[in-house]
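Pasting the structures here.
Only the coordinates and a few stated rules stand behind these numbers; no lab work does. Model, not experiment: these values are computed from the prediction.
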Structure I
Amino acid sequence: MPRISMNSTATKYCNLVQELKIAKELGFEGVEIVIEKIYSFLEAGYDVQELTALLEGLQVVSIGAIQNIERQGAGADEFLAEMRRACALGGKIGTKLIQLCTGPGDVGTVRDFYAGKLPESDPRYRGLLGASEDELIEKTAKNVAAAADIAADYGIELFLEPLAWVPLKKISQAVKVIEAAGKNNVGIVIDLWHMWTCDETPEYVASLDKNLIKMVHICDGIRTDDPIPDQDVLRDVWTGEGDIPIKRYVDAVRSTGYDGWYSTEIFSKKIYERDPRQTAGLLKQNFEYMLGIHM
């Protein structure tokens, strides 16, 4: 039976205590938590035991995201240090998954690069912009393999989320990364907005091995012809009011035999200014209806 996880984006401006309280009150089984919220809680002087008490009754489905996973040189060392910290935390709170995102995460940097407005002197992170696909796959896979080894020591799996505005943007590319990495604890997330924006169809989703799919992010957005899409603009809609054929994608996921977690992801400035408990509750109701879950 599919299960619904409350994503931190649904309660973006809540602190961790508020977020977990809302998840429990609404009857969510699991939570997908932005890792910075956990770090903020711990850095404020609270400890892991207090965090564990707050999490009682909830499964931490995943934490993340670790960004810009293709980093090279000293950047690769920083990436792996972030992985070690996240895995050590994940091991203590019982998370099963950590999210990894391709980069550069800043869409403005990508836009400036392709417009010829990113000189070598610009300090912004540019990752592997301008590299061939083969180089992208090879170097990203090397980092992912090293991260997977760290995660395996804690019994944690990783899932890749290619971002729609970066060079390594498609699930089909992420699958190549996983194959090149050669680790059995790495999979993918089916994120509707990123896939749809990159023209990866429900039919393609239906062709995937269910064992590769570790998470599904249900979200919405509006159509653009811009090759460098800006999610701050294009995802500023309520789920179901955009252009994505959500049910077709969900049906495609289910046709693979996947029977795992679906996460309430939303990126909308308008929605963020509303009552977060109401937002999370309405998303949960929508998901239950769409997935045929009778509570």
Structure II
Amino acid sequence: MYVEPSWNSLVERLKSKDAKRIYVVGVPDSGKSTLARFLSETFAVLKPTAFIDSDPGQSTLSLPTTISAGFYSTGSKEPQVILSRFIGDTSPQHKQAVILLALHRLTDKMQEKGADCMIFDSSGYVSGQDALEYQLSVIEMLQVDVVILLQRNDELQRLGALLEKFGTITIEEIPVSQAVRPLSMPMRKEKRESKYRAYFENQEIRVLDVQNLALCGSLPERFTVQSMRGRLLAFCDRERFVIAMGIARSFYESDKICICQAPDFDLNQTAFLHFGDIFINTDFKEEHISKRQLQKESRN
């Protein structure tokens, strides 16, 4: 990990403020995930720390389409406990309420485990009024002490001006590191697909009786081959934390049988089957199929 000299002075300022909740925000390819991990590992030397990754598109701790949190006990270099909530999409744009709830639940869990400091890595969803309102809602809901604005020019100026009005939030403006290498959209997609491949490639096709599970998420109007094959799924516990992920092959609604590619897991610990909006083909490539297209195919 490349560490900018300015980051060490930032750490000293954060220590002097005894910051408890630190939110790192920036446009895509600003190095916010690297900075957030650096801060998490640095503060974990001193006290129990949580790293909370709120970017479902470029997840650091878990698979894409999830929001995750990792807990560092004092002195640890890697998170010992990782919890995930399934969002079902790679963009926060249409899943804002789901993400807000996920962040709230993950924050509560990290606090229960004794985290004295929490570092939040935001998504890169910052452009436009809707994105601005989303970031404000996240920051207010999390009761953040410090917001770190990573910017090249003044792309986060409006967000900073709004945050100043709270009067209780310290704003730190940090320039984007020269070491950051921008990723194109195809490269970002390929990076996500490599994670799907690593997780699913050697997993078996399983036939699961899911009659005791509650179905939630983006359920299709009809359970057809077109509406189910390749759909990303999450098997979740009673608190809706992810136990395992799956790629649907078939779903028989009348018998409540789900055929999917998934790792071995304890179905008895599962309470929810969460349907995502993303489809993964047999080569582990993402296929975004619109709901309108699925509805049309279902009627045919």
Structure III
Amino acid sequence: MRLLVTGATGFLGSRLSDLLAAGGHDVIRLARPGGRPRAAAQREDVVRVDAGDAAARELVAGCDAVLHFAGVPSPSVAAADPARAVRENAGTTANLLDACAEHGAGLVYPSTTRAALDPPPDAYALSKRLGEEACRLHGARATVLRLTSVFGPGQVAAEGATGAIASFAHAALAGEAIVIPGNPDRARDFVLADDLATPLERIVSERRWGETLTLARGTSTPLREAAELVRRAAGTDVAIETPGGDLAPGENESYEAAPPPAWLGFEPISLEEGIERYVGWLRSHPAAQGRP
């Protein structure tokens, strides 16, 4: 298949681009000009066009689908600038849906399980919910894929990654205390990024458009327990500190989700094994160790 992947220098966009290309697919990597410096951004085959630009629509020609990973992925960034979050998470989606309608492609919109809540708990969830609505209301073929807490290779705290496991692993490998602000027993459904490749392939190849799907393990893990798994994988005895305190709206709650439909072919490895793989990748990744 020929796939246009937006946000291709970000964590999920870059990792899934690599995995899908390794699986034999023709992947066009799209990323906005500028952006945060990341190891993945150094590739020479990245097309530098904003996903909301008219020029991005031309790149959809000849593609089977657009995997739209571009946007604001961080609740804290969305809270600081809600207008930007709506523009990048919903506005760019409308632009690409127009292109898909024109060129006969489909669009997979990675969203978040937070967007399923009424009302959405924060600016990030609201912006993703608006992107979902664009997919449902537009005439183009599209499917919404709600994700839980995804982690894995390509996610580097030193490059701005904000995920819990990324933060825990960064501290553990640096020999620093793992700090869990807020309620340390709030739970997340953690999914390894690599486990997303097969479901994405099947959505496009089986043309499962017009659906809203959730990709989750179906089991939530308290952050305290996840930190212990990270510490074990890193082979360290650093402290796990739980200072408590108030967090931004949506951050101090637990999130649970049901497992996805069987046809997606989603067979996640255990969380323990996923964390071990991720920590092993971080040990060998120069950017994760502050090296050029």
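Numbers below:
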| item | result |
| --- | --- |
| Read-out mean projected area of the Cα convex hull in nm², for residues 151-262 alone, computed value 11.9, structure in I, II, III | II |
| Rg/Rh (Cα atoms, Kirkwood Rh), for residues 143-206 alone - structure with the largest value, from I, II, III | II |
